[in-house]
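In what follows, structures are represented as structure tokens.
Values quoted throughout were computed directly from the atomic coordinates according to the rules given, and no laboratory measurement underlies them. Quick caveat, the model's predicted, so the values are computed rather than measured. Cβ atoms are built from the backbone, for glycine too; each structure is taken alone.
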Structure 1
């Protein structure tokens, strides 16, 4: 199959993108992926609206079949003005095309977002297709005249290419998706993006709706045939137009099936949920492998696809230990296979889910500090009550045997260290430094002492030395070349890293900060750090850079 750069606007780019809302949802991750993957010619932003939008509470993603997902993120975004400012802070490659996905509840809001982003992007994709938010997306995109009006008004205020992203949910519309595509093209759209997710649909476990939004858009392997059919309908109605095609594409055979329907070259292919579970290095390998498959008639890229486990397991609360008024240890009735440093999601149907460090795996034990509605409800469970978990997720930590290791924990970050201490104390020297506001918030001190030396600091002096963990470090004779594993709040990490760099090299220093982790499998991108690394798949313990 012939595969060459195509022209979009005034740029010639490789014909691949990652669709909106997947992986590159934070600007630093957008920048990182753009710089590291030459095969991605178009980088598509998350959908940006006129104002800040918090989106839906977790769970936002569920897996209904292997490689098939339902999602209801809820168009989370910082608003047009703030996003424009964020884009100004990154170094985006000149040879790439930056496509801004935008949404609004009417044409005026679309225009407002476009005007704010005009100087920062190369083109626009009108989100007329999100299936799980009221008054935006599909609610507008199923009306041909509304699509015509929005497209026309945006085209008036920009000289850059405008793509209309259309919903596949057009069975009840006279003329189907083709008539909607015609309305967009006649109104001045440069091209069409198709398709968005199918649905929305519900997904249940044990009779409970999983998504907090109750329904979500269906994506991945299960919608490929729908996507092919809708693309065929568009081509039959409007002919050979520039298109960004997505929907269930995971390998070379999928691309060829779409290409056979289109029959011409001016097409970009979007690869989205097929990248689930992949680390950055694996995504970097995926795209050239796909291109080689298309050139050579092979399909080796299938071997790079990941299988992720998003199945929920029902567990019972065996024992609850009240450490402080806002801090509990929840001991379950099960044990799990987990590497030190990994985490699980805990889900209470009808309330939500959140990620938690695995404090101990035998039995599964979680340390829960109350921060909001979910953790308050979680800590109110009584012995014998049940909840659900999924996971474990993340990358385990490994260090050479017979190392000198310093574990540094602050506040609820202490919960992320004990499994490390238990494993590595078998063949390494362990020094654990624990700090919290008072003695009630120092978890598992006796258990840590069984693994090696322990030093403690509390802010009020109720246990150990009075002060912070950084004060402990300054007064200890730490061994040169030690491995440091830090887990705690950002302020603590910022205080100890300079001290550790005086003693050891960056590749021996790891830290875990509580970034917002919403899916756990690398798709939503919400947990990206300052370097654009998705901590749910690359971490949570990240090497210092």
Structure 2
């Protein structure tokens, strides 16, 4: 019997099919028919939108898709069936396709596939004011007896408040509730919502008209009780929940778009619970990535389709980067999930603690009020935020870490218990890092305390070279703690922080720097 089981597993692995799925907002692929629903800059034969520039746009989009070599691609911002047909003429590897659009909208969505599309449907989005862009449902035949369903989304932009995106989420949620409980599907596309939208939007009064509720997190249940649904917890809740693949990447790699030079994740791939069971289709662990070859992005600048003086110049691609993930007919193996050892460094690799974590002999190397920096020998430092009242600077502790949080990228411990306390004879400054011996912009040094950094403070930045080209932001919750403009200072105990992937030095008290 055991031999038969091993033989069966061997056969399943031998004939397993692995395939790649992508999602790409191509930024306004318009045809040359004047349908009177175009954006002004895409009215045919105006603004240099003509056959020549259209062909360049088609060639550029096709290049991206061919280079990705995905088996299925969900596309957003396609104007028409004709525009899609023109694109497909350059993509002969994709014989199957489907296009959906609201006739009153400027753009629609499409799916192109190397696998046969066996079923299509349209999910209408109900709104009190206007008819919204529909959600596209496509079912693809992966092999003889295995199918996968994709829901291609293009939600309202953030010119509208969150209640408009909630209309999309509710329409999708209500549709899913009528389907089989265990079904393999992916929610993907441009949601115009960050994976952590419930954290990033609530301080924006223009967006937050929904009492801190978001479509992507609370309606689609990618979070439960303010905690992300993870691969480890996806089967725990009693209701339908989803896993957002952005959690697969380190925080500083989570972007497919830049808004005001800050990384955003409007493009999402959100997976059903069934993609983690032992049947039908499964997600390939840690295969999610952003497609960003050098021709698409340089540093924080995406090589988008360009206009100059309100004219198309015939260069560029899209203002979004594509996202990709692999799937397989091989059953998902939870053994692929490796548990990190108990260390501070392990906290930087996760977004949610599923159980308390015991960390031994953490030194309190810096403290201000209810906040502290904790560090152990040969380990990283971490910020204990609003939970360090009982800790004493200079002492060592065994701590049970109960809750962690990322505040715009800054990793924090937000709840802990003291297990043991030790008297330490070592001075705290031995844990500080010399700023001249490290790259202070390297994210591995987040939450470290640094010293020996000299420069001139000007308009929120510390300029650290004579030509005043090298700079780092200085931030203090109490602005009165900051130096005066023009002062030459030396950092004595600066807290290396991060805000939306930008490194900064946090000043918590006047003694953190010396005026020279």
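For which of the structures 1, 2 does the calculation of Cα extents along the principal axes in Å return 73, 72, 43?
Details: 1: 74, 47, 45; 2: 73, 72, 43.
Here the read-out was taken from 2.
Taking helix-only ellipticity at 222 nm (-39500 (n - 2.57) for each DSSP H run of 4 or more, over all residues; to 500) from the coordinates of each of 1, 2, which one would give -7500?
On the way: 1: -7500; 2: -3500.
Source structure for this number: 1.
For structures 1, 2, calculate distance in nm of label points 7 Å out along Cα→Cβ at positions 98 and 490 and state which one comes out highest. Please report the intermediate quantities before stating the final value.
Numbers: 1: 2.2; 2: 6.8.
The maximum falls on structure 2.
Here distance in nm of label points 7 Å out along Cα→Cβ at positions 26 and 474 was calculated and came to 5.1; which of the structures 1, 2 was it taken from? Kindly include the intermediate steps, with their values, before the conclusion.
On the way: 1: 3.0; 2: 5.1.
Answer for the origin of the read-out: 2.
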